[in-house]
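Scrolling down, you'll hit the structures one after another.
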Structure 1
Amino acid sequence: MGGFIGTIIVGFVDYIGIKLDFYYYPEGFFYIAGMPLFHFIGIYATSILYLYWLPRKWKDRLLYTFYISVLLLAVEAVVYSQGGVAYPNWELWYSYFLLVTGLTILAAFFSMVTSPAKTTDK
């Protein structure tokens, strides 16, 4: 469930970002709404990994989210440096705030759709 929630959140945000010409994905084989298919697969996998180690307490979740956002921003920087994404009206550091917000929303939605018994202190 978490992978689908993450994919929907990022798909919605990226669709808006592409339509507003903030960024686009110039390299890809098969596109869905301006995003490469493998982007969706990566989002799904990343969402599952993020949620797997998601702490139960919100204080710990926020620290974890800040840390994971730095790692994901580093991945985005590598993708940008290799030409996988182009930023006509965007700066790389803007993505950090988008990542923190998106992951926090993902954690909140995931908490709403899962029972407390399914989440453990990690």
Structure 2
Amino acid sequence: MKLTGMTDIATRIMVIIVASPDDHWTIERFATVCQSPKPQVTKTIQILARHGFVQSRRGRTGGFYLSCDPQCVTLGEVVRAVEPNFALVDCMACTDKAACPLLPVCRVRSSMHKALKAFMA
């Protein structure tokens, strides 16, 4: 299992913003601290804002702020926001139209679903 770079940035942003809620965080500052390109940080912040995790404020004291109770946010919620089709392995995404040939005898898929459910909790 490997999370995308955007999910990595999203989790870093959430950790940073929760750890220092009174700071004024800009795209540039997040990009520097996360050591990530500004365009990727911008896109990630937009996703987090769209899902209600952060909000922005304009002006001299502007920046990005946490817009939810940090005690109510889970890692799974952040991952699902950034990667809505996240699967531990490719076969977890199999459907009737694109079924895995091993599906009738597979004993791994249900274990993977349980592991994913636990990770996303």
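We did not get these values from a lab; they are worked out from the coordinates using the rules stated. Because the structure is predicted, anything quoted here is derived from the model rather than measured. Cβ atoms are built from the backbone, for glycine too; each structure is taken alone.
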Entry that produces 43, 25, 22 once Cα extents along the principal axes in Å is calculated, selected from 1, 2: 1
Read-out distance in nm of label points 7 Å out along Cα→Cβ at positions 28 and 108, computed value 4.8, structure in 1, 2: 2
Of the structures 1, 2, the one that -14000 was derived from, the read-out being helix-only ellipticity at 222 nm (-39500 (n - 2.57) for each DSSP H run of 4 or more, over all residues; to 500): 2
For distance in nm of label points 7 Å out along Cα→Cβ at positions 4 and 36 computed as 2.7, the structure of 1, 2 it came from: 1
Answer label among 1, 2 for the case where FRET efficiency 1/(1 + (r/R0)^6) of positions 60 and 76 (r between Cβ atoms, R0 = 41 Å, to 0.05), calculated from the coordinates, equals 0.70: 2
When relative contact order in percent (Cα under 8 Å, 6 or more apart) is computed for each of 1, 2, the largest belongs to: 1
